Structure I
Amino acid sequence: MEAPIIKIGNSKGLRLSKTILEKYNISDKVELILEKDQIIIKPISVPRENWENEFKKMAENQDDKLLINDVFDDENFEEWN
């Protein structure tokens, strides 16, 4: 696939089509990887994006209870001293 380099102010840039942006989930920033004779454009993923909102929804639905105890009955904390 060919893509023209376009003038943007005093710089030049690469324009990506809406289809490419949607297919690879590219919104604001990308990572550029420089390898030998190649430039790789990689979308930046934010693994924990929107977690805060999802946690709020869980709390509202009272679906944020522990599935297992965080401390077991037979735990010995003395070994940590």
Structure II
Amino acid sequence: MKEKEELPSKGYAVIRCHDGVIVARLHSFPDSERALMYRRGDEVSFMPLQDDEMVGTPTLFTQILERAGYRVSKDIASSSS
């Protein structure tokens, strides 16, 4: 287990709950109701989401379509050139 780091005196920190490790440090936080956070190493960026945008896995979207009555095929059609 990593030793807990000191919290920054200014800005924001994203902390992983199970071990208390700071995984990202931010100077500012997005001014939007909903945003996706991307992290690559110490670099963090946010992408604001619009009210009508949804985020999910392919499995989630497949389940939504199936519950709405659509049949979803997992077969991939191939075309020859």
Structure III
Amino acid sequence: MKNKPKPDDRRDNVERIQFNIDNTIENYRETERMIAITDDEKTRKDLIEKNKRREESLKGMREEIRDEAIAREQGYK
């Protein structure tokens, strides 16, 4: 039996990406609260670095949403 690849179904991509953006923003905010209350410098530094990575991830996810919008305008389903 030959396995056929699944068709590319992009209908929920924007919603999935937006869900990930929302979660990342919530994690970012929670980490900011933790940074504000921690006395440990190493922990604070690690949390700041983690949020920098989240900022980069958010940029990438927002770009993905723009790409999806362009694809939808061009008729890709």
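Here, each number is a calculation from the coordinates, and none is a lab measurement. Since the model is a prediction, treat every value here as computed from it, not as a measurement. Cβ atoms are built from the backbone, for glycine too; each structure is taken alone.
Structure values in brief
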read-out: Which of I, II, III yields 19.7, 60 [Rg and Dmax of the Cα atoms in Å, calculated]; value: II
read-out: Of the structures I, II, III, the one that 13 was derived from, the read-out being relative contact order in percent (Cα under 8 Å, 6 or more apart); value: I
read-out: Identity of the structure behind -27000 (criterion: helix-only ellipticity at 222 nm (-39500 (n - 2.57) for each DSSP H run of 4 or more, over all residues; to 500), calculated), options I, II, III; value: III
read-out: Answer label among I, II, III for the case where distance in nm of label points 7 Å out along Cα→Cβ at positions 48 and 64, calculated from the coordinates, equals 1.4; value: I
